[in-house]
Each structure stands twice: as structure tokens, then as C-alpha cells.
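> Some structures are shown below for you to check.
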Structure I
Amino acid sequence: MIAKILFNISGVLFFFFIFWKKLKEDYDSESIFTFAVFIVAGIGIFNFVSQRILPQWWFWADCLGVILGFILGRLKFKFRFFESLEATTIGLLPWFSFIFLQDAILSTSLSSLIAFIILLLIMAFYAFLDAHYKKFTWYKSGKVGFSGLTTLGVLFLIRTAVAVGFPSMLSFLGSIDSIISGVIAFTSFLLVFNLSRQQT
């Protein structure tokens, strides 16, 4: 229990820092951290309910908490959508990776260790995209959001494949997981396509 708390605290701190760092040039720190608190509170509330009703649905309950917190934060502070979404996505990845690292250590789970490594690679992939996306000739708009949406799409595309092949893995629900993840991946890539066509 103590280890789980420590991993989650570390994840929350990483999320706060990354979320603030991605948005600090355009918004004041108080608004950024309050927005982040909305998201963390949403995750906490939905996770608490899920653990007592449908514990196997914890990942999607957390996603609903993120969505609710994100919507409330945007309604209150009027942050730009794609900037906020990108900050949320990359900010939550370390926290999510800590969940798998914790399970890998405490349960000696090889699948969770592999998932942790995959998430590290996804974070490295995001860092590469964020540094170079404006140089991509086909992405003429150069608008912020490409890196976050592409990373989100890749993450859920991988979840789609894993849900089909390894339905019993931590955070997965089988075929229904592959359907939901596939829809999110498709939507993310569609938004990237639409962004690429927008005028600068």
C-alpha cells in the first residue's frame, strides 16, 4: 500500500510539472495548476468509484475522470484545446507508466515491465515529434497539437493491438477494450489530419 501511494504521488508530481511546463508561456501558473487539480481530482473520484463497483474498469474510469476534469478546466480558464490536450497527454504518461512499474516490481509481472518500457519509448517518441514536427513538409500548418495527438493515437493503437493479443494484461478488458481504443486512435489521427490542413 505504501509503495502504491508513493508511486501515485510521484506520478501526480510529474503530471503537475509537465502540465505547467507545457503551458507556462501562455497562461499564468495559478490557472495552470488549478486546471491540473481538476484533472487529478477527476481521476481520483472516478478511480475511487470504479475500485468499489467495477475494479477491472479502472483505466477507463480514470479516462472519464481525465475527460471531466479537462472539460471543467477548459470551461473555467478557456485554454486553447489542442495545447491543453497535448499537455494533458504527455503529463499523464509518466503517471501511467509508474502504475505498470509498480505492478512489475510488486507482482513480478513481465507484461507490466514490458508495458512500462513501451510507455518510455512512447514518451521518447513524443519528445522527438515535439522537437521536429514543424520541419515535416506535409504538416504545413505547423500548429501545436500534432505531437500530442499523434502520441495519443499511437498509444491507443498499441492498446488496440495488445487488447486483442493479451486481453488479461493489467488495465485491459479484452475485445471491448480493442474497440474503444481503436475508436480513440482513429479519432486522434483524424484530428491530426485536420490540423495539417488548417492554414497557419
Structure II
Amino acid sequence: MELFHLDIPPNIWRPFAEHRAPIHCSPGFFIYLQGTEATCFYYLKEGRVKSFMQSEDGGERVLNLYMAGSLFGEASFFDELPRVSSAVALTPCQLVPIDRELVTQAFSRDPELALAMMKYLARTVRLLSRQVDQMAFRPARWRVAWYLLSLASEQPDISCTQEEIAACVSVSRITVSRILNELAKEGILELGYRCVRILDRPALEALCQD
């Protein structure tokens, strides 16, 4: 089972982020906006960030949730086209912006770093393709269970809203509410305000078995 979070080898992020002071942002801060120029990408040192696309009628489609240790915003940076999504901080965050000058210097010092970055980008595309398949062809109960596991990592407590879950797994909020309550009655989850606790991880994982 693939997860939303893609671990980044230290040899990729360290030349960019090590010894650089992060910027701090509060929940709700827009890190970049859809349609703008990508002058940098980011290493997320602490916190959680949501990337999403917005339609002309104001509808929102969540693309990914980034955890601490993630790189994000790199696709538009490297193809030099306007950003196709926006990114907003969901929690207090520490970010290290990585601009073109820094990338050029790092690649000049270590040409193999460029190859490592290409491999990372290829893995990202593969992961996103896998996620599209999973979201398109799985039942709603499977999608919700898979998504909760992808957020939880090794921690049982998940900070999220039903609206966020619904947007990420492409089902209605009412459907998410029904599934969460079913899983709570089965003793798999405990529900709180803007929070879900996994009580029985093996049972939740069993819902995602092929």
C-alpha cells in the first residue's frame, strides 16, 4: 500500500536545507497560489501543508497533504510553468525555500545530486499515478481507511476534518461521516473534534488488503 508521504533520502534535502534558517508560518497561511510563477520550492521542516486545485466556480480538489520531511512545489519550479495548485499551511510550519540560485550551486558542486533529484521526481510521479488508480477504482470505505493510514504513519492520533478527508478521497462529507461512525462502532476508531484516533490499526489495515 503506497502512502501520501514520500520519504526523501537525506542526500537530496540536506544540500538544500541544512544550515539554512527556516521561515515560520501560521495555519491558514498561503505558501503559494495557483497560476503564479514558481520561483522556488520548499522543504517542510515541521508542520503539515495542503496542496489543492481550485476551479473557476470556487470548487476545491485536494491533491496532497505534506508532512514534515517533505519537498513540495518542485514540479512547477523545474518545468518553469505557472503553478497548477495552491499550498496552504494547516498547522504551524517551518519551511526552507529553495530557489534557482541555490539549486544551480548545489548541482554544480555535486552533479550526482541532479540525478538523485530526477529519481525522486520520477518516484513522485509514480506515486501520484498509483494514488489516482487507488482513488478511482476502490470503494469509499477502502479509500477512507487507506487515507487515514497514510496520515497516521506510526502515530495513532490524526488531526483532520471530515471535509479534508472527503476532498482527498473524492467522496461526499456525508459518506465520510457515515464510514467514520461505522468504524468507531466497530472499535477501530475513536472520533473527536477535528481528530481521529486509530484504536485497532491491524483491523484498519485489513480493510485495505487487495
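Since every read-out is calculated from the coordinates, none of them should be taken as a lab result. Bear in mind that the values here come from a model prediction, so they are computed numbers and not experimental data. Cβ atoms are built from the backbone, for glycine too; each structure is taken alone.
> Which structure, out of I, II, was helix-only ellipticity at 222 nm (-39500 (n - 2.57) for each DSSP H run of 4 or more, over all residues; to 500) calculated from, if the result is -13000?
For helix-only ellipticity at 222 nm (-39500 (n - 2.57) for each DSSP H run of 4 or more, over all residues; to 500), the value -13000 is produced by structure II.
> Suppose you compute FRET efficiency 1/(1 + (r/R0)^6) of positions 121 and 161 (r between Cβ atoms, R0 = 30 Å, to 0.05) for every structure in I, II: which one lands on 0.50?
Structure II accounts for this read-out.
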